[in-house]
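Here, each number is a calculation from the coordinates, and none is a lab measurement. Since we're looking at a predicted model, the values are computed, not measured. Cβ atoms are built from the backbone, for glycine too; each structure is taken alone.
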Structure P
Amino acid sequence: MEPRISLITLGVSDLERSRAFYRDGLGFTLRPESQDGIAFFALHGLWLALYPRDALAEDAHLPPSPAVPGAFPGFTLAHNLRTRAEVDEVLAHAVKAGATLVKPAEEVFWGGYSGYFADPDGFLWEVAHNPFIWIE
C-alpha cells in the first residue's frame, strides 16, 4: 500500500451548516464535484469531504453514533503554520467563523506553539507552529 491519504471525510450532523462554516467561514474552496448530499474541499493535494453522519455510518455498515459535544472524538486534524503570529490569526479567524476555541494557543512541551478549535460538529483542529520541521 502506498503511504498516502487522499480524502478525509467528516460525518457531520448538518451538512449545510458545515458547508457554510468551511466555505464561508474558513474560506476553503468548494470543489465542483460537490453535490447536494456531499461537500468536497481541496486542501493542497488532499480533499476534505463533509457527509451526513448517519449516512457515513451506514456506508461503513456500522450503527450510527451520536456526536457528543465536548467529548474527544478520537483524532485531530492539524494545520501547521510558519509563525506563532499566524497561529493566533488562524485561531481568531476560526472563532469569528463560528468555531469554538477549545485551547488558546500556548507554548507546548515539545517546543512549539499551538491551540485547538472545534468545528460545528466538534471535530478538533490543532493550529500549530513547529519551529523544528515544516509540513507542506
Structure Q
Amino acid sequence: MTTENKSIVGRALAGLVDTGDVDTLASYLSEDFTHHRSDSTTSTRAQWLAAVRAALGPTAGMRVDILHLLADGDHVVVHSRRRLPDGGPEIVVVDVLRIADGLIAEGWEVIEPAGQAAANDAWWDARA
C-alpha cells in the first residue's frame, strides 16, 4: 500500500510541477477532500484547487522542486522548495497527504519562507 500511495501522489503532482496541469491533480482528489493549514484554516476541494490554480497554474509562474517524497501506510509526505516568479520569496513546504480508496482524501501543509529559517530556528539554539 505504501508504494502505491507514493505512486498516486507522484502521478498527481507530475503534471502540476512540470506544466501547471491542475486538472490532473484534481482527478486524484476525493470529492470530500479537505486541506488544512498550520494557521488552523481549512479548504474544501474546490477552494483548494482554485488556490492551487492561482499559484501554480500554467500562467502563474511559480517553480516547484520536489526534494523528498516519502510514504508510510496511508500517508505520503512531500517536501518541496518553491520559488515565486519575478524574484519573489522562496518558500519551503511540507505537505502530508492521506490516501483513501486510491485518492488523496486529506492534506496538511506547513510553509516556511526560506529567508526566515534562521530566525524561526532561534528557539532551537541552546544559546538563545
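Of structures P, Q, which gives 3, 13, 20, 27, 25, 10, 2, 0 when P(r) over Cα pairs in 5 Å bins from 0, in percent, for residues 12-91 alone is computed from the coordinates? Only one of P, Q returns 3, 13, 20, 27, 25, 10, 2, 0 for P(r) over Cα pairs in 5 Å bins from 0, in percent, for residues 12-91 alone, namely Q. When FRET efficiency 1/(1 + (r/R0)^6) of positions 4 and 60 (r between Cβ atoms, R0 = 35 Å, to 0.05) is computed across structures P, Q, the figure 0.70 traces back to Q. Upon calculation of FRET efficiency 1/(1 + (r/R0)^6) of positions 44 and 68 (r between Cβ atoms, R0 = 30 Å, to 0.05) from the atomic coordinates, which of the structures P, Q produces 0.65? Attributed to the structure labelled Q.
In this comparison of P, Q, the computed figure -5500 for helix-only ellipticity at 222 nm (-39500 (n - 2.57) for each DSSP H run of 4 or more, over all residues; to 500) is attributed to P. As an exercise: log10 I(q)/I(0) by the Debye sum over Cα atoms at q = 0.19 Å⁻¹, calculated from one structure in P, Q, equals -1.21. Which structure is it? This figure was derived from P.
Source structure of the calculated read-out (distance in nm of label points 7 Å out along Cα→Cβ at positions 36 and 52, 1.1) within P, Q: P.
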